[in-house]
Structure I
Amino acid sequence: MKAVVIGGTESDIGKTTVSLCIAAALKNRGLKVQPFKVGPDFIDPTHYRFCGHAINLDVFMMGEDGVLKSFIKWMSDKDFGIIEGVMGLFDGYRFTEYSSTAHIAKLLKVPVILVMDVKGLSLSALALFEGYKNFDRHVNVAGVIFNNCSGEMYRKLKRVFENRGYKVFGYIPKDKKLEIKSRHLGLVLGIEVQKDWKIFAEFGEQFLEIDKILEVSDIGIEIHEYSPEIYEDYGKITLGIPFDSAFAFYYRDNLEILKKFANLVFFSPLKGEWMECDAYYLGGGYPELYPELKSFGKFIKKEAESCKYIYAECGGMLFLSRGIDFEGKWLKMAGVLDLDIVFTKKLQALGYVKGSVIRDNPFFIGSFRGHEFHYSYAIPDEDVKFAFKTDGKGIKNGLDGILVYNTLAGYTHIHFYSAKIKDLRNIIR
């Protein structure tokens, strides 16, 4: 059993592409690969569907014990773990290493391969690498992969790096076959682009030193066999979860926690699929892009007005609003919440959030942690009731989690490892 962290010198450096090439090449060799993503990113993990569900690892939201527990759980029956980093290697919470890619690498005792975009560099690439390698000696930077690199440039850089005693694990040339388009929240979702994973496998085998990567990818913590938790089933509720290109932002560990008291029922509103359930969980996504959601909006409004239990985050909250001002057009939404949404070209919120419950609600008690990431802002009516107070922007002045009927909706994406969730079986039945 082995694992490696794919770190980068900065954001948008090619970590996703490199990670996909390694994961695909190993899968093509017959290995069971488990992908992970450092940080709160929902989008990059969707591109690893060919080798299973990518799991988020985030110290801020999950705590160190939570990260260890999740990593051990998902690695227990796998051959190789590919851990895609976030931002630059040492970029963490409020200008510290805390919750950074380096923090995860040290916690799990897994080596790092640094991805560098060498466009416009020559010997300076070596200076940059040495800065990252020597910045924190407790982080095992095992070597480097060059992105956006020609074959001729690679041969020159490889000679310079190896003369200094550093391992070079290959390069990725610029090629349209590997390109993934972006939009306002990041890359286009993996469920939309339908990339052939074998293309990434071919690039991995041709341009990367896969055997050498396997040699250095030792895990320094003990991975024991994981025994699945057995939950008492005294009449689980049905929890409806829309999942498609409009609603795709869910942490896999969150869904596992919900299985303790609910049978999860997934459906695609974009395909006209939905069913009556005891409760609903509407994750984030892109409801503003899909006017065909109107029929589902009418259905969910009826369910909300019938006092069904509904929890919605970010895009899910937008969908429950009265409407969205998007690119100069007014898009009517489900009309459950007394607020309107305005999209802007400027990022409105990005960062970690600490919050606490300030009003009784059907879902949470105590404190929680999560994150915000959105290009919109909300205009709530004056008499709306809020369940949360956060140190982020929230819906209004740090207040988040609008309450109406038995519906709770807010901008904050909460990681359930950090929260105490009420058992809805005790409320609904």
Structure II
Amino acid sequence: MNKVLITNGHIIDPANGINRVGDLYISDGKIEKIDLDAQGRKHVDDLEVIDATGLIVAPGLIDIHVHLREPGQSAKETIATGTNAAAAGGFTTVVCMPNTSPAADSPSVVALIREKAATESCINVYTTGAITKNIAGEELAPIGSMHKAGIVALTDDGHCVQNHELMRRALEYARMFGLPVMDHCQDYNLVGKGVMHEGYWSTVLGLPGWPSAGEEIIVQRNILLAELCDTHIHCQHLSAAGSVRLLRAAHTRGIKISGEICPHHIALTDESIQGFDTNFKMNPPLRTQDDVDALIEGIVDRTVTILASDHAPHCNYEKEVEFDMAPFGIVGLETELGLFIDILVHKKKAIDIAHLIELYTINPARLLKLDRGTLSPGAIADVTLIDPDLEWTVDKNTFASRSRNTPFHGWNLKGRAVRTIVTGKTVWALS
């Protein structure tokens, strides 16, 4: 049975309000205590000691928005390669999306994913279930059966339920089982065939525009339905200033609504698309600097409570086509933490590292009712060690992910995870 002592680290555990230098003792895969005294150490045999001087010792990071592509799309990613990438990014837990092939819209597919994760993943993998059958937005999936199979949330991510009455019924069923609903906010009629933000640069480049209102109108729909049904809705990958304003107003009324932000939506703007590089093609799209500023403001004032990657791997040949024809999305597990630390903590000085860790640990754990995201005694020993001042260069050729579709190759970042510990065992360490 493993016994680990992490010494001299700056322990940050937002769940318990801990933010100080100390030691963390792990025994048999669980957090034993913080600050094991010298006398206590003498009575511990076969102790693995990890010197964390200058490092942040945080609860294992959680990413609630990841596409592992299995089953059916293993050329892009597998559960094994995707979770290796997550570990290399500092994540001990990921939540995978249901838009696989076949879709995770039944207890049998959910069970398949969970079984493969149990044998092939180096970290914790939780599954979501589709809101509708085949993620087609026409008929509800068997929500109760999928809940019994072990899903932690419902989502049609990659698609958005356009029928408001159907969405209402989904929320009512979700409430019965205590499941949050995560929604990809996109009004198909407003968005049309848009492939980038509708504005100056879409006009200059001659590309079909994707207006901010195409996101904001569904965010408002979700606010109204969350209030009507008393069910928590989590708005995924927010990109527009108006979405943040809507959430902020809804929170003043106590509505069960939340949102997440991905790093590319604060690191880049629609101006980045000038070269027609398809690695800058996202859904929702990159927007303006005003939107970026509003998203960061939403993080600062805690209107936005969760950070995530929307890790969306694609094969090289899929992206090597005309901009209009390329699939949306980029890989993000191995770059997201570095980007957020670099931008939010160092460059913008918008938040401190403790706030950032809160957005990656206790907040997502509470949303999905996971027994993770804390260093409380007795908790499962998932721990991430972070060097907030480590300078490094993104090299897509070294990614653990099977795919390489990133716009951040060659970027110099400050801040990185250096060790990932799951159930008391190191599953990845920076060499």
Structure III
Amino acid sequence: MPRFRYQRGTLSTCVPAHGARPERRLPRGVYWALWYEYVNLPDGGERRRQRVKIIDRELAESFRIAADYTGPLTKADAQRVLDLLIARDAGTYLPPNTRATVAAVARQYLTLAKANWGAHMVRTAGNLIEKHIVSGKLGQRPIADVTEADLQSWINEYVHGGASRSLLKGLLLHVRAIWKHARKNKMVADNPAEDLRAKSKKRPVERYLSVDECRRLLSVLGGRDHLIVRLFIQMGLRPEELFALRRDDVQRDQLRVDEALVNGESAEVKTAASAAFVYLPAEVQVELRSWLESHPGEPRDWLFQTAHGRPGCMNANNYRRRILQPAAVRAGVGVTHQRDRQGRQVRKTDVDFRCLRRTCATLFGDRAKDPKSTQAQLRHADPTITLKHYQKAIPETVKAAADHLERDLAFGLPESAASVVSNVR
């Protein structure tokens, strides 16, 4: 095999003069290419041989280059073709594996990427890739046959279907990475996913519970469930953190959060900032101590075990469906009337774990008056995450601020102007 020498070759829009033949200009989009091939001789020597080739659109498309536009071949794409010709002569070029499906490449990418992901990322990204890419409409198509138009059409279906911003962001992230992996491994010649765009039409959810709704929800709960929902509302814990609490995590006036449950197994918390001690107000301390005394166990036992006292941690999804949401319906919190598959009218609620965490951010933030304090309570790495996604404006607080501003503006004005401001109210 010839020894590899790095070279880019030469591209020209004209065929050089040779002997009696004059220089000849080529049509637009057609290029004359020159490079060298190095050949090993039987005696161990090496001979350099000049190679020339006319590169046009037909040759480029045979390498799956320039398939995403019409018209003359660009010089940049001609150079990509020349790079492949040079690599083929050097024995370093492998043609794209057109038999590889999107699903096969996605699983290969997922296997390699998992080593650098945390437990939460493995779960969320793994589920997204399996459900929407591997098992989706693109899964069984050869990856080399999927064009940019195919990918944009596919992502547009999610946009028109009301997909959330987080889902679209995840799809774009992993589709780009999958095609980048395919290109790196010479399964495709280019990456049609680089310029994909998607903007969610779904309005972001800003639902949180008012103080009255919190009281109503807690009033229909007792014992363990009253304590659990209270911890969600006052501490702002994530469900994977709350159900991973152990008995020795309750330390006087603090609650240690250093563990999470992912698929029923212990894992690290979501981020470094998530591992922290959370202050326990006095009444929550009393309720927690009462719970520990009435349910004895070893220090490393789960704080909240499965039903009927069996060993093991509780399942967050089961708790949401079987305890939290039925309680919210009974309390009349966030209830709407919908029809099930049989056409029967049923009552549903919009209360979930994220709603409770948003409630903590909003009510705590309204009282703290300091974004850094709210950030510390929710254990976010950046206060902008708290303000942008969790803490919401309370209408009564906004009205009070507006009235305060009005009074300030009216102070010191002439009596006639102040009366106008007052009458507007």
Task: Comparison of I, II, III - label where distance in nm of label points 7 Å out along Cα→Cβ at positions 128 and 264 is highest - done: I
Task: Structure responsible for 0.99, with Rg/Rh (Cα atoms, Kirkwood Rh) calculated and labels I, II, III on offer - done: I
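Quick check for you: by Kirkwood radius over Cα pairs in Å, for residues 272-327 alone, which of I, II, III is greatest?
Largest calculated value belongs to III.
Where a number appears in this text, it was derived from the coordinates with a stated rule and is not lab data. Note that this is a predicted model, so its numbers are computed, not measured. Cβ atoms are built from the backbone, for glycine too; each structure is taken alone.
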